[in-house]
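Heads up, there are several structures right after this.
Please treat every number below as a calculation from the coordinates, not as lab data. Values in this document were obtained by computation on a predicted structure and should not be read as measured data. Cβ atoms are built from the backbone, for glycine too; each structure is taken alone.
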Structure I
């Protein structure tokens, strides 16, 4: 019965927030009412290591960090030279993303894809 209630609750919450956050919240609730870590793992689908980490953080009292879902993504290759690239684009007459990508490779030695150029142009307008 408890499994069914938890499952339905998680499905409902998943409509409003990411699955990872739903699992964390439900795990925190279960841990705070004394459910053993192993059982929390079974009920929520979080791995044992994640549940142990949640429990440790709850015990330390630093719960605000538990609601942050982040990480992932990689650092932009163009971060350090972005302003120089934008200046170069504004100064010269580039007609295609490929021309811009070629210029970046030639002047900065960084090979980037055309979608990266598109994101840069969209970001800077």
Structure II
């Protein structure tokens, strides 16, 4: 999970330095993916390791699996909507590669604050737990 935290930390540093917002969002999404998959591996390596590739880069899907495994409540609708939107961009590689999307959408208009806040809370909880 340290690797996921580092990706998100890099996103925050880049945002603070006015880096390209698409790169910030990509790093945030990569941090979410690595953290969620790391949580599953830490919880039950033998059960989840063979399945990780099938989850792909679908952040919403892997987050749902994490929530289910740890018997946590579903995400609030606004948070889930933001995660689904980021997941679509991330899994479709729209944040990573150049495309017409870059001309049509200003990355700073893509919402990420709810997801980012939830990840920062998760990292605080992980530091207190045995999974960190």
Structure III
């Protein structure tokens, strides 16, 4: 399925949702462990995707430098996704895929490079 973040086309391969509590363990000198609860963390969305071409690669990479949140959308409007919404792009990493020719994006040159990217997205609540 084709998705986009801030209008840039990405091809999502895997989505992972993480969350948890903030539970520090205190070790008093004269007693057992004390666990204190300080709240919970907002969901973190980890997204593995493919992008084609340097333009799209750099456009997604640049989202980590602005401090703004961006819209994550799926193009299939008949099946809305639970992760659709506004996200801050916390982290970005990429690997160039070893491909001879790409056929994902017909509007780009068949020799355009493809990248496997990993995004860490924080929701803008």
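helix-only ellipticity at 222 nm (-39500 (n - 2.57) for each DSSP H run of 4 or more, over all residues; to 500) computed as -1500: which structure among I, II, III? Answer for the origin of the read-out: III. Looking across I, II, III, the calculation of P(r) over Cα pairs in 10 Å bins from 0, in percent that yields 12, 45, 33, 9, 1 traces back to II. I have 3.6 for distance in nm of label points 7 Å out along Cα→Cβ at positions 60 and 108, calculated from one of the structures I, II, III. Which structure is it? Derived from the structure labelled I.
Structures I, II, III were shown, and distance in nm of label points 7 Å out along Cα→Cβ at positions 4 and 92 at 6.9 was computed from I.
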